[in-house]
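Q: Below you'll find a set of structures to go through.
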Structure I
Amino acid sequence: MKKQKIFNGSYYYDKNIGKVRLINEDEVKITVNSKSNVLMVLADGMGGTKNGDFASTIAVNYLINKFKEKNGFLSLFFAKKWLISTIKKVNKRLFSYQNKVNKSELGTTLVCALIYKNKLILINVGDSRIYLYKDKKANQVFEDQTYANYLYNSNKINKKELETHPKKHILLNALGLSSRLSYDIKVLKYSMESILLCSDGLYNSVQLKDIESILRTKDTTKEKVCSLINLANFNGGSDNISCALWEYIND
């Protein structure tokens, strides 16, 4: 995996098959374009052998490659427009392929973080997560788009039941399942927070307090990512594990 410092930031990303799964359906990458805009992308594929791996790889690589081709953006409006448009295009690509080969369960979660000047554009599809870490606290940006979370928001189960619900992994939304894409988006002021993207293989195996403990260490960005993945495996590694971390460097 690649580690690099770009002006005022350091990043690292990695993925791991875990200790139970036979294949890795996660994909994750970070890149910086010629104007020093940063794009972080993580996807957790669904659909079993080959299908999930195919979907997540296509989604991440398509976004990353198109971003590399961009020679910057004229404004925040155009950066946001480009990101939404590109995600819609990859969704149509996956949906078209799914219909062509009759793979009804081909799809993937997707989380993206685009740093444009002093703004942060965040998008979520599914149940992978984005955390913003600052002042020793990691805050989850979006709610998981799952059936169990729907039950919780409908007051049909409580917080404790949500954490152990048997339908916790059933997604209500994913990339590639429909020709019309549904997504959550937020545009925030970037206040030098650390940005962590991760799949459910990480956050289901590592408690939030332990994620925060690792992020607040003085380890390098690479060491923090490796520690998070190692801890998830130590705690069972019941799923594929992937994460991407961007940290602001105060020169």
Structure II
Amino acid sequence: MVITFTAVYGLLIGSFLTVVVDRVPRGKSIVAPGSACGACGLQLGPLDLVPVLSWLALRGKCRRCRAPIGIEPLVLELATSGLFVAIEVKFGLSWELGAYCALAAGLVALSWIDLKTKRLPREIIYVTAAIGVPLLCVAALVTHEPKRIWMLLLGASIALAFMAGVYLLSRGGMGDGDVRLSPLLGAYLGWLNPGFVAVGLFLGFLFGAVVGVVMMIMGRAGRKTAVPFGPFLAAGTMAAIWVGQPAIDLILHR
């Protein structure tokens, strides 16, 4: 029952993220006006906004003008729902569940925007932190583990220091948005174990390197081609939530 509720809630949040990723980069309000077709201006009603089902029923087209809606809503909704379910399986029904779901939603939106615009809007980073970090602090206190608050701060500091160093050494090769995002990622990983920060950053750089090499082999990028790095940091962070401890155990017991 909890998994079903989490999956449905993830679909609803994913549907909301379609508005976020469209309007935030343009500096528009995510509250008003209501959602509408970009081609004919048709105001979307409740039945048009049912996650996944509406898209499938309309076959990805506007109900009135039949203009393509695009696959964006489907991808965002399913990705968010899938991450929410994975997080529920990991943490169960707990305060951590809400905190890490907030992180997942924020990273889905940030990754999509970065891929499309090569930007990581600070508004989304700050809102994600404002929602998630207090929940992590509450979780630490409720579970009688206040030390996790210090672990959170340590993780954020480690990630910020490392990414700031990379930013300075790269001489513009890395965007400041990646640096701004890093303490948020470090806080979440540090709450679990400050050592997870190194795992998350390593995986993020590894994913980025692999994709970069593949793009170069395929002729779609050169050595100086700007590649959005936010999605790789996000992927590395989410992966470290699950594989962080096994990775540390593997290194310490070699």
Structure III
Amino acid sequence: MERVEQSMRVDILGITVDTYSMQETVERVRQAVEGQIQMRVVTANPEMIYASARNERLKRLINSADIVTADGIGVVWAARRLRAPGLERVTGIDLVQALCPVAHEGKWRIFFLGGKPGVAEQAANQVALKYKGIAWDAMHGFFNQEEEPGVLEKIRNFEPDVLLVGLGAPRQEYWLTEHPGLAFVSIGVGGSFDALAGIVVRAPKRIQDLHVEWLYRLWKEPWRWKRQTVLPRFVLKVFWQGFRRKTP
């Protein structure tokens, strides 16, 4: 098994993002599962990073994660702008897909938590059709406080190696911090279950390679426009951070 060295971390608006590549991130997760070591992974997108600038609690819990990945080309751009080149995009959905062959080989147990009723199960089924070595269980994310003990009991009884939580950011980050130790590795994956289940169709590969997948999704889901207004504000804050660094 390849040993992965400690990554450098890039400061983007107060959030320290790891410089692990996708391959290195997968290897770190493999090492944690096989070594039965607790690990929490945050996939940080520009929206989450921008929100943390005004939310000290969110900033602390993101920075306390074992791995913080660059979820989106906006985060990669910010790192380059702040003179930290080499950061690779590691999104929640891409990380899950990259982990699947490793999970299949290692016969991992994966719990899918989140999404609308039926979506997590559908996503897990699609994964298991291709990777039959994976054992899985699932639960939707529409549970209230009174139902939460039953959700926790279901996860603990399954004893997952990996817990994928798609409750949306930052709810999934708060939830994972409040309920540690449910799996060796816990990852916040946002809306990845919709894509895995085939409910949301990802942009064609050529659009992903051009780094405008966000524009494709906005075109397909125009009601997301309010969320996209964070991007220009994120860009301005990054420019300001770079300017302050240059100012003596």
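Q: Looking at structures I, II, III, which one was mean count of other Cβ atoms within 10 Å over residues 68-75 calculated from, given that it came out as 11.4? Walk me through the numbers on the way to the answer.
A: Working: I: 11.4; II: 15.4; III: 25.4.
Only structure I yields this read-out.
Q: Rank structures I, II, III by relative contact order in percent (Cα under 8 Å, 6 or more apart) and report only the one at the top, that is, the highest.
A: When relative contact order in percent (Cα under 8 Å, 6 or more apart) is computed for each of I, II, III, structure I gives the biggest number.
Q: Here's another thing I want to ask about it. Given that distance in nm of label points 7 Å out along Cα→Cβ at positions 76 and 124, derived from a single structure, equals 3.2, which label among I, II, III identifies that structure? Kindly include the intermediate steps, with their values, before the conclusion.
A: On the way: I: 2.1; II: 0.8; III: 3.2.
Among I, II, III, the structure yielding 3.2 for distance in nm of label points 7 Å out along Cα→Cβ at positions 76 and 124 is III.
Q: Further question on the same structure: Of structures I, II, III, which gives -10500 when helix-only ellipticity at 222 nm (-39500 (n - 2.57) for each DSSP H run of 4 or more, over all residues; to 500) is computed from the coordinates?
A: Working through the options, I get structure I.
No value in this document is a laboratory result; all are computed from the given coordinates. Predicted model, so just to flag it, every value in this text is computed and none were measured. Cβ atoms are built from the backbone, for glycine too; each structure is taken alone.
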